[in-house]
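Below: a set of structures, written as structure tokens.
Derivation of every value follows stated rules applied to the coordinates shown; laboratory data play no part. Every value quoted in this text rests on a predicted model; they were computed, and no experiment measured them. Cβ atoms are built from the backbone, for glycine too; each structure is taken alone.
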Structure 1
């Protein structure tokens, strides 16, 4: 289930999307979206928030246009939602706890 990718925007910044398995090893996963100046800064933002083993290898699952729009319209530029969530499910800001699944 882990995977991810990135899209470079016309202004030079990037949107990184990562699907990460739950550390609880319960089979669940979450999709994270990060908007940053470059890929390294996007991954650093996630690492600084406690997701230590975050790496982006390849571009197998780049963010969709809808995901890019969601993260660009959020003031923090960092969102998540359960990976199994339907496309119509809402994104959560990272400061919203990952209770029950990840906390």
Structure 2
């Protein structure tokens, strides 16, 4: 079960629910993968709506790694995500937001 206080975000991939989380290590890998100058630059890309599908995949990969979900890059690339690309983008944005904010009580 996803715990927003821990930064968890749930996503159903190929019919299986996964709990993702952006750990500090996952954030560092994400920063490198997106070639972002800073963590705030990544946040601004999502807030400004200027993110790409590669950004979404990189965020999901980082969240799956941080959540110890064991979904390979190849499996994610070919996955059927419940809710489609929009749900994937929302989950990616939520991961990023939860990494830097405290959820509402």
Query raised in the report: Who wins on relative contact order in percent (Cα under 8 Å, 6 or more apart) among 1, 2, i.e. which is largest?
Result: 2
**Report entry** Of the structures 1, 2, the one that 0.75 was derived from, the read-out being FRET efficiency 1/(1 + (r/R0)^6) of positions 70 and 94 (r between Cβ atoms, R0 = 25 Å, to 0.05)
**Finding:** 2
Report summary line: The value 3.1 for distance in nm of label points 7 Å out along Cα→Cβ at positions 6 and 78, derived from one of 1, 2, belongs to structure 2
Query raised in the report: Out of 1, 2, which structure matches -5000 when helix-only ellipticity at 222 nm (-39500 (n - 2.57) for each DSSP H run of 4 or more, over all residues; to 500) is calculated?
Result: 1
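Where does the value 2.6 come from, among 1, 2, when distance in nm of label points 7 Å out along Cα→Cβ at positions 30 and 62 is the thing being computed?
Working: 1: 2.6; 2: 0.4.
The value was obtained from structure 1.
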